[in-house]
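I've put the structures underneath this note.
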Structure 1
Amino acid sequence: MGSKTLVCLQHVPFEGPGAIAAWSHQRGHRLFPVRLFAHEPLPAVPEVGVLVVMGGPMGVDDESDYPWLGAEKRLIADCIQAGKQVIGVCLGAQLIAQVLGARVYRQHHAEIGWFRVQLTGEARALPLTAELPGEILAFHWHHDTFDLPTGAIHLARSAACEHQGFLYDGRILGLQCHLEITPQGLQDLVSQDANSLQPGPFVQTAEQIMAAQPAEFTQIHAVLFRLLDLLSISIAG
């Protein structure tokens, strides 16, 4: 598996690549952050090895408040058209879904905190995800959700959110949950987006969220690393 350049689109200072950066470093890849909130320019498609699109509190249609969203969507579409590997987390997954023609909309209940995610039957039959645990305790921080893009494989669900992940064309991965979250990332979210912690059936308190144990981070990072490794091998093959 050769070295790749991972272009990481970051929408806010407090939602960075987290454990994706650690995976990239360990595997000998180069991670190139693009801070859209600071108006850093987007790269040309040939400069992208893998496009990684992170989360953020804005919505996919908030272009009047965040004008760079339009250019970002065009880059996602162009990378997909060019056959690039594209990975989206939370808002990133929603942006990819919209670019692929799916509807993105407000979920009935916000899902914020540590809640269990289950693999679907389709995922268990897929070589990419068949080796992953059937259920994990994952971290979530979202109000919106998406329909599956036409032709996408449904990977995972939770009690609050039916579409926790999808795979499209064997190389485009959307994850609604945050497998990349680190203890520092958790602290950043809780401190920077505390207004999201409104009481609800799937919203934990800041104290519950911050009570996460090291084993919980270890598990989600192991799943993330395995998933990224298998996806890279699949693309290389």
Structure 2
Amino acid sequence: MRYPLSSLLIFLFSAFVCLATANAAKETPRAAMVKIAEATGIESFDQVRSLSYTFQARLGQKSVRREWTWRPQSDTVILHKRSDVGAVSYQRGQVEADESLAEVDQQFVNDAYWLLFPFQVVWDDSVTIEALPARAAEVFPEAEAGLRVRYPDGVGYTPGDVYDLFYDDNYRVTHWVFRKGGSATPTRSNYWVDYENFGGIDISLNRPSPDESFRIWFEDVSIDLD
């Protein structure tokens, strides 16, 4: 039996759609996380000689402002001058031997995780990346696909914490939920908006909460490349 060309084209298109859907379904959570990091520009990070930024946070009447420079190739961190003391400069390998650096390093890790969270997840072998449970999407009903990042108990500065990431068709993070200690109730929920590109790396400069009671944002971002 001979089929019209139009029927054949419809058949081929349907087969292609089914194949694409099947491949999407086979995508593992870690593979999706890698795609998010790649879409954000992780492949450009090896060329970063210096990354400077100002981290700012506001929760109610309380505000935080910290100015950083990070030189990833030597893992050197500079916390620039604060009101009470001068600048602090150290290599992260020194932290275990110098307890006085622990507080500053914890602040750096917090701020750097906010800045480049997709990269941090991919770099960290200790995390578990899972498909997002359907009920988690209730926080942001308009969000699309999502992943859950779970940190193990007793490891690092945030043991047992859980992060939910939502992303669009271009694998760009659009929403973010933090669950301290894996709490079923979100601790923080934020949009990721106002993206700008710095040396091939896309950074969301503004992270407001839905009710605007909490906000993280970044200023004075600059990246020097080799």
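The value 3.0 for distance in nm of label points 7 Å out along Cα→Cβ at positions 81 and 193 was derived from one model only; which of 1, 2 is it? Clearly, the read-out refers to 1.
A value of 13.9 for mean count of other Cβ atoms within 10 Å over residues 137-144, calculated from one of 1, 2, originates in structure 2. Here the criterion is distance in nm of label points 7 Å out along Cα→Cβ at positions 89 and 169, and among 1, 2 the highest value is seen for 2. Looking at percent of Cα pairs over 30 Å apart, point out which structure of 1, 2 has the largest value. When percent of Cα pairs over 30 Å apart is computed for each of 1, 2, structure 2 gives the biggest number.
For mean count of other Cβ atoms within 10 Å over residues 57-64, find whichever of 1, 2 sits highest and give me its label.
Evaluating mean count of other Cβ atoms within 10 Å over residues 57-64 on every structure, the highest lands on 1.
Bear in mind these aren't lab numbers, they're just calculated from the coordinates by the rules spelled out. Predicted, not measured: the structure shown is a model, and the values here were computed from it. Cβ atoms are built from the backbone, for glycine too; each structure is taken alone.
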